[in-house]
Each structure stands twice: as C-alpha cells, then as structure tokens.
Structure P
Amino acid sequence: MDIKEFLEQTTQAGASDLFIVAGRPLSYKKDGKVIQLDGERVMPGKCEELVTEIYALANRDIRQLEETGDDDFSFAIPGLSRFRVSTYRQRGSLSAVIRVITFDLPDPAQMGIPGQVIGLSELKKGLVLVTGPAGSGKSTTLACIIDQINRTQEKHIITLEDPLEYLHRHQKSIISQREINSDTASYVVALRAALRQSPDVILLGEMRDFETISIAMTAAETGHLVLSTLHTLGAANTIDRIIDVFPPNQQRQIAIQLASVLQAVVSQQLVPTVSGGVAPAFELMTATTAVRNMIRENKIHQIDGLIYSSSASGMFSMDSSLQSLCKAGRISREQALAHSSNPDMLARKL
C-alpha cells in the first residue's frame with residue numbers, strides 16, 4: 001500500500017494522527033488511544049519510502065529534513081482532507097506524525113466550545129490567549145473564533161501559522177493566511193510586517209519567545225485584536241509564563257503592559273469520556289478591573305481564586321466545567337479529579 005491509501009484509512013476511521021515510526025506497525029490515534037493500522041512492522045527502508053511519498057504528495061523539497069533532521073508543513077488531498085505533517089529523524093531513520101485536519105471548519109456547538117469563548121470574537125482590540133497542552137484543540141478553538149469574525153464582521157484578518165491548518169474563505173472579512181518558512185521567514189518578521197498591512201485582527205500561531213511576545217503586546221496596545229496560543233494550563237500560569245520570559249529588569253514594565261492589553265485567557269484540555277471518546281473542558285478568565293489590578297500589583301496567585309468566585313462576570317473555572325461534564329454523565333468522577341486544578345475542592349462538590 002502507498003501513503004495515500006494509509007491516509008485514506010486514517011481519515012475514514014475518524015482518527016486525529018497517523019504515526020510512521022520504524023520498528024512498529026503504522027498506527028493512528030483516535031480518542032486518545034493508539035491503534036495499529038495493520039500488523040506488519042515498518043522497517044527503516046519502508047519508512048523512508050513512505051516519508052518520501054509524503055513529500056511528493058505535498059510537492060515539497062525534502063532537503064530541509066535531510067539537513068536539519070526536522071521539518072513541518074501542511075498539504076491537502078482533494079476530496080479527502082488537509083494534513084499537518086511533522087517529519088523527523090530518530091535512531092537514524094526517517095519518521096513522521098501526520099495530523100488530520102478537515103476541510104470544513106467545525107461547528108463550535110458540536111465541538112463543545114462554550115458560547116462565551118466564541119463571543120470573544122466581538123472584542124475590538126487587545127490580547128486573547130488560548131492555552132492548554134499539545135493536542136488539546138487550541139487551533140480548532142482559534143479557527144472557530146476567526147470564522148465567527150469572518151462571517152459577521154468586515155475586517156482584515158491576518159493569520160501567521162506554522163504550518164497552516166484550517167483554510168478560511170473570504171466572507172465578510174478579508175483573510176490573509178501566511179505560513180512560516182514558505183510565505184515568510186519567521187513569526188517575528190511576519191508580525192512586524194503585519195502591522196504595516198492594515199490588519200484589524202492578527203492570529204499568531206504561537207507565542208514562542210520574548211521578541212514575539214513583545215511585538216504581539218505592542219500590536220494589541222496599538223488597537224489590534226491579537227489572538228495567540230501558549231502551552232500552559234490556567235490563567236495564572238499563563239500570565240506568569242509571559243512575564244517570566246522577559247529579563248528581570250523588564251518584568252515590572254511587562255506586567256503593567258500586560259495588565260492593560262490582556263482581554264481574556266481561555267484554557268482547555270481534552271478529557272476521556274465514559275463512552276470512549278473525549279470531551280473538551282474549558283476555563284475562561286476575562287480581564288476585569290480586579291484581574292488587571294492583580295497583574296499590576298504582582299498578586300497573580302490570587303487570580304485562580306477570583307475565577308472560582310466570579311461566575312457573574314462571565315468567567316468560569318476548569319473545575320466547574322469538569323463538574324458539569326461529570327454531572328451530565330459524560331466523564332467519570334476519577335477523570336474529573338485527575339484533570340482538576342483543585343481535586344480536593346472538586347471532590348467535595350461532587
């Protein structure tokens with residue numbers, strides 16, 4: 001079988017990722033479980049053949065992988081799906097992990113994304129962060145927010161991604177989607193250029209270093225809506241991570257700047273359900289006056305407690321989301337407690 005047939009099988013199974021690694025059968029991940037596609041172990045020669053076929057399908061030069069040992073890109077097979085590919089070398093042989101991305105943008109309600117999160121599309125300026133571990137659906141949540149803006153507002157939206165995932169069609173808005181390495185040299189270069197391209201909304205795939213974070217915060221300060229992701233869980237952890245990226249002599253100034261530009265932090269994780277699938281659990285912190293004061297006054301550790309007690313202002317905690325899923329019978333008590341930020345308190349509530 002060739003790689004295209006394996007990709008068809010993976011897509012038809014409703015899987016999220018296909019793994020090509022020497023020494024074990026081709027496998028895919030579905031609902032958090034790794035399932036073997038067939039029983040035959042893939043040897044290094046076959047791995048190299050399959051990886052080379054991926055590059056041919058994507059019409060991409062394999063030299064980046066050969067020279068550096070890593071490469072990231074995306075491609076589409078008409079009538080099947082889009083795929084995000086990460087190729088790498090391990091134990092001297094070529095390997096790949098391929099993420100399946102549907103052509104159609106998902107329906108937020110079907111995905112379990114709360115209306116308050118999609119409602120962040122109404123913001124006119126500032127910084128919105130979607131956080132969570134790798135593979136928790138951050139890109140999907142951001143794509144749904146961008147789609148809502150695209151369908152309801154007349155804006156210029158610039159997305160900077162590595163690589164491109166969901167493709168957006170121009171609707172009410174104009175959408176410019178730029179892929180790092182193929183359309184532009186880096187996040188920093190693209191972000192600086194974006195500020196001269198009359199954007200209303202900038203989607204930054206990931207805030208990776210202090211230079212990117214610094215430019216993103218300046219963009220948010222100058223009247224743009226900036227959406228981005230971080231691999232953190234919880235609003236307080238996210239704010240600490242941003243401030244800690246900067247040298248100690250700049251941290252006070254950054255805290256003041258962040259307090260003025262931050263609009264919301266969404267945290268999400270995928271929790272195994274009793275039926276064998278996964279369900280998303282969310283936390284939402286909006287930047288109220290109290291939150292802004294806590295950031296300015298270096299009382300960030302108090303933010304989690306504020307989220308717990310601030311349901312009236314539209315915020316909700318991860319534990320309240322887990323509690324709702326548990327009471328609805330979608331996840332077990334054990335899974336709720338395992339994914340909780342405060343298991344003792346949640347145990348008492350359950």
Structure Q
Amino acid sequence: MSSFEIIGLMSGTSMDGLDIAHVSFEMNAKNDCFILNNSMTYEISSDIKNRLLTAPFASVQQISQLDHDIALFYAECVNEFISSKNIERKKINAISSHGQTILHQPGNGFSLQIGHGTTLAYHTGIQVINDFRNHDVAAGGQGAPLVPIGDFGIFSDLAEGFLNIGGFANVSFKDNHEEIIAYDICPGNLPLNKLVDSKGLSFDKDGELSAQGEINFYLLDLLNSIEFYNQTGPRSLGTEWLEEHFYPKLKFDKEIENNLRTIVEHIAIQIAQKLNDAHLETVLATGGGAKNNFLIQRIKHYFNGKLIIPAREIIDFKEAIIFAYLGALYIENRPNALSSVTGASRNMICGVLHKPGF
C-alpha cells in the first residue's frame with residue numbers, strides 16, 4: 001500500500017474560480033481511499049478571465065504570456081493555501097493541475113490546457129503533474145472525460161452513476177459488462193453564465209432568473225435537434241462547439257429570461273434522457289450546476305431514478321479531489337485515462353511531470 005499527499009487544482013471551463021483540494025490517499029489498486037484534508041476556492045481576476053475568454057483567438061505571444069501568468073496565479077494561490085491551512089510543504093508529493101482549457105480539438109490531434117507546469121513547480125517548490133489529456137489524444141482518444149476513473153476509483157460507494165454539471169455536463173456509469181462508460185452530454189453552466197453576464201451577474205443563483213422566463217418551444221426544438229446529440233460512443237465538448245453550433249441559435253429569442261428558461265429545459269431533457277437510457281436508479285450530481293435548484297428540479301422532473309445531491313464540499317471540490325487522484329495514479333505508474341471512456345487505443349498513463357529545478 002502506498003500513501004500520498006497531493007494538492008489538486010481544478011479550474012473549469014466556466015472560469016468561476018480555482019478549486020484547491022489537499023488530499024491524502026491510501027492506494028492499493030483494489031480499494032483506493034482518500035481523505036479531504038483542506039479545500040478552498042480562489043476567485044479568478046477579471047483581467048485573467050477576460051484574457052481567457054479571448055484566448056482561442058489570441059496570438060502565440062499572448063497565449064504564451066497568459067500561460068505564464070496563469071501559472072503565477074496558481075502558484076500564488078497554492079502558496080497562500082499552504083500557509084493559511086498550516087500544511088507542511090515537504091509532505092506534499094505533488095501538485096496535480098488540470099490547467100485552464102483554451103482549445104480542445106482531439107479530432108485535430110491536440111488539446112491545450114495552460115498554466116505552465118515548470119513555472120508553477122518553481123514558484124511553489126513542489127513537483128507538478130499537468131497536461132493530462134494529450135497522451136490520450138495521441139492514442140486516438142478524446143482526452144476527456146478524465147473524471148470517471150475517480151468516480152469509480154474513490155466514490156463508487158455513493159451511487160450507480162455520476163453526473164457533473166460544470167461548464168459542460170458529463171456522466172459516467174458502468175454498463176452491463178461492468179465497463180466504465182462516460183461522455184459529455186450537453187452544455188452546462190457556460191451558456192447560462194454567458195447570458196446573465198449581461199445583467200452584471202456571474203451566475204444565475206438558484207436558477208431564479210431562469211424560473212422567471214418562458215420556454216421558447218421553437219428554440220427548444222432547435223437545440224434538441226443539434227447533430228452532436230445523435231453521436232454515439234466517446235464524445236466531448238469544447239467552447240469552440242458552443243460558438244459554432246449552440247450560441248447562434250439563441251438569436252431566435254431576444255429575452256434573456258426566455259433563453260435561460262429554454263436552455264435549462266434543454267439541459268434537463270438531454271441529461272435525463274441519457275440517465276434514463278442507461279437505466280440508472282441512483283445518480284450523484286456535483287459541480288456548480290448541482291447548486292442550481294431550478295435546474296435540479298427540472299432534471300428530477302424528467303429522470304426516472306433518484307438524483308443524489310451530496311455534501312457541499314463534495315459538490316464544490318469533487319473534480320479537484322479527482323485530479324489529485326489522477327496525480328497519485330501517475331506517481332503509482334497506473335493508468336489514469338480509460339480507453340472505454342475516451343476512445344483511445346489503450347488505457348493510458350497521462351500527465352507530464354515538472355520538477356522545481358532545485
């Protein structure tokens with residue numbers, strides 16, 4: 001049995017903050033266990049957030065500068081976190097960082113998560129494991145989702161299936177052959193946050209604005225008929241897909257509340273349909289969308305099983321915990337990306353190790 005202390009970093013596509021989880025692991029392959037020792041979310045500055053929003057269209061120099069600046073922001077947060085929580089730095093085996101996705105194009109052979117690993121390692125004095133997607137992409141996979149191996153590695157006693165509603169919504173479950181299946185279902189918080197931003201809000205608290213709108217059934221039919229939803233097998237979504245296939249359809253209703261209401265219904269229908277198709281009886285819901293009461297109500301309306309909302313710290317930090325777990329698996333030299341999930345030619349040990357240099 002091996003023991004590790006890992007700091008997991010998660011900064012999702014919704015850019016609502018950097019989640020940090022200090023996690024202890026006991027690893028023995030058949031029964032990996034964890035303890036969440038400390039956790040914290042750090043707000044991403046408006047300057048960095050604005051630069052991230054335009055990053056897919058930025059120059060190489062601008063992206064390189066942002067890569068460096070994000071790493072310095074991560075390092076500042078990690079150092080403050082270690083100090084405020086009285087963590088012994090020398091006991092931390094690694095920082096395991098998701099990075100900030102700005103391009104995800106596995107069909108073209110790449111996925112780009114910035115947050116320069118070497119810079120982060122140097123400024124924290126702790127080795128860093130990051131870039132978890134590209135080994136899988138090189139093996140023909142989607143490079144996503146990566147969370148399912150953690151769902152069943154350390155959370156399997158909580159439910160049959162696992163739903164995460166972050167910037168996008170994804171699901172993982174086991175099929176009749178006990179093989180883990182997972183994929184992105186549909187957009188999650190990203191389009192909702194984009195719409196309420198025009199009202200000076202970062203998110204629609206409890207879905208209050210969404211609940212005030214009316215469903216535009218023409219728009220709902222357009223969204224539900226998007227070709228992506230007919231795809232089978234491993235599939236993943238990125239912000240480029242939203243810009244090309246999703247956002248242009250919102251022009252058919254000028255009222256923000258109506259768009260919000262219609263998108264919530266669309267998300268609920270798409271999620272529930274996939275959960276019902278998998279014949280799941282219990283599903284654990286996490287991610288920022290799990291705190292949107294109105295959205296959860298609409299999913300429950302369509303879902304035939306039981307949707308479980310866990311403790312707040314699991315809702316908020318489950319993905320940071322699992323990325324810490326991916327780092328522990330990397331150190332153990334065990335696969336941390338599953339071919340049954342990503343479509344790669346084989347299970348892969350993904351990640352790139354960066355030493356502090358001293």
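Values in this text are rule-based calculations from the coordinates and carry no lab data. Everything numeric in this text was worked out from a predicted model, so none of it was measured. Cβ atoms are built from the backbone, for glycine too; each structure is taken alone.
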For relative contact order in percent (Cα under 8 Å, 6 or more apart) computed as 13, the structure of P, Q it came from | P
Which of the displayed structures (P, Q) returns the greatest value of Rg/Rh (Cα atoms, Kirkwood Rh) on calculation?
-> P
Of the structures P, Q, report the one carrying the highest value of distance in nm of label points 7 Å out along Cα→Cβ at positions 30 and 254.
-> Q
Work out which structure the value 14.2 belongs to, where Kirkwood radius over Cα pairs in Å, for residues 238-325 alone was derived from one of P, Q.
-> P
